[in-house]
1. Computing FRET efficiency 1/(1 + (r/R0)^6) of positions 60 and 140 (r between Cβ atoms, R0 = 25 Å, to 0.05) for each of 1, 2, which one ends up highest?
2. Suppose distance in nm of label points 7 Å out along Cα→Cβ at positions 76 and 364 works out to 7.4; of 1, 2, which structure was it derived from?
3. Which one of 1, 2 has distance in nm of label points 7 Å out along Cα→Cβ at positions 108 and 148, as calculated from the coordinates, equal to 2.1?
4. Work out the source of 29 here, i.e. which of 1, 2 gives that when relative contact order in percent (Cα under 8 Å, 6 or more apart) is computed.
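What follows is calculated from the coordinates using simple rules that are stated; it is not laboratory data. These figures come from a predicted structure and were not determined experimentally. Cβ atoms are built from the backbone, for glycine too; each structure is taken alone.
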Structure 1
């Protein structure tokens, strides 16, 4: 206990410097916590992506090349296929070009939602199936534009109708949510039969076909069987699960783990140099004070531990503060990116890093203080 007043006094000898170190460490560990939370969120989203939902698309492109709708029958006959639904994606905008809305055209067959990541209320499904111009709107999109059930929404789309007009009008009959990885943005669902009949070009083709399998363990053999249907044809297909597509999106970013480790390592290395420099400066300024401590009986070891204790106190408190900030921020960010969270093991690892940073950065200054010669220090006073 006799060391506590000395440690406290040493920490606040230069309040400005102490606050600067505290903020540097706090920000560094807040960044560490956020990056680890982001990593957890991305992994959660990939793991949550359905492995039993397959996307059949052209081998050349996921959405740019169309497939003949005639493939639907053979695909439905493949053993293990539960539901197969044609899907057409086309981009529209509402009132302003920057207010983009992705239109998803589907055929509302029986159990069609099992081939999607959508969650739709039964009454909304019934209303959607009864009207050719009906539209289901993503909940966030409906809230953004103030759309309500019964509203007729005009959209200007890249796909033109047979009369040459790019204007499409749909009636809102319900809302939905989407759990798809990377499924953000404004979107609506509309009827594919109506869309296919009304569009000027591309009739009889579809961007891709969504397939749900009866058993997740059959996903790979079913995908292979579907691709064999069009092998060596002019419209060869590539069938992938939603989970595989999610993993590909993550891989497009790069080696996610490597990026996080690189950023964290760079931040911690910079932190080490900054803290070590400040600690050396602090010891240099307190040469005479440390000499007095040795004069009244403090051993080299006691002085060494005193300097380490100062660094540990600041780094641990600042590290805990930074991790607390990250923990508080992630639930707010999780409203936008599902799955962001702070694993308990990350908190333990973060505090461990804080201790390590303190020990490494203060080791040399503490050693200089411990080896300080009393006669030399007092002579220079």
Structure 2
């Protein structure tokens, strides 16, 4: 299993628009996909779906199913005209439309006179094991909810399956319940992501004990950055859900707030996991650096012992390497100039003496227990 983690990709596209642009200006993000529209009209008895690429499919479905609740699901933000048409038809504030197109919004919940607006962050690993952070926006108004997603990937298959099955309160609790269901699904993706990160941390931790190398620090740092990104999404998500619970808007009825409290608890659990994993990641990095430092200390200790053994030997060899002459230029003997140079067995005596010095040092170091700690 390949446990390498590639560099975190966090919305590589830069913010659109120019400094000083008029508020409410819709600027399509660079590289935005062509919108795909799916409309789900449902009540207790039936579910009617239709798909298209322009506002006609929305207007037709709303006109045909006037006694239904509608979920208008838009994947792709590449058509500014479509966003403007939806804003005109539903009387949506231009600032809200601007926030939908501006894909760098933090999770939030805003109340208006006859609708509410919320944003979330969808964070997940793609097929290339890179972290992707996309924006999800929704507007709840009367008997409909409109959701906007950046790409065409399906994140809410489970919600669609529940809607088709018609079980539970999803068909009868109104658009605010659908907003809760989508929000809760986004939070559930955090748990899936954190489970993947937990598996990667376990693998990295095993490698620390078995075969540590510098990739441990790189991968741990990538995970730490990933956790920071998830934290930036989950913390404001908690505040957003709390604002929905405390909202006095008639669009968020008390029975839906009960479910929102459950989603709030899930968000708190995700935040706790994030903090725990951040501590584990920091501990792994610290442990690896400590192991590297200890290994370096062991190497320096070995080199120090070798140096200490050879220093006196080098000193002796250096003295006898000076080669002062025994006689002067007139043939007179100089008795103080290394008489040992003329010993018959001086070389052997010097070698034996240096060997004995080395043996004594090794015995002393061994008794002190220095070799046992290498």
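1. On the way: 1: 0.20; 2: 0.70.
The structure with the largest value is 2.
2. Among 1, 2, the structure yielding 7.4 for distance in nm of label points 7 Å out along Cα→Cβ at positions 76 and 364 is 1.
3. That value comes from structure 1.
4. The structure behind it is 1.
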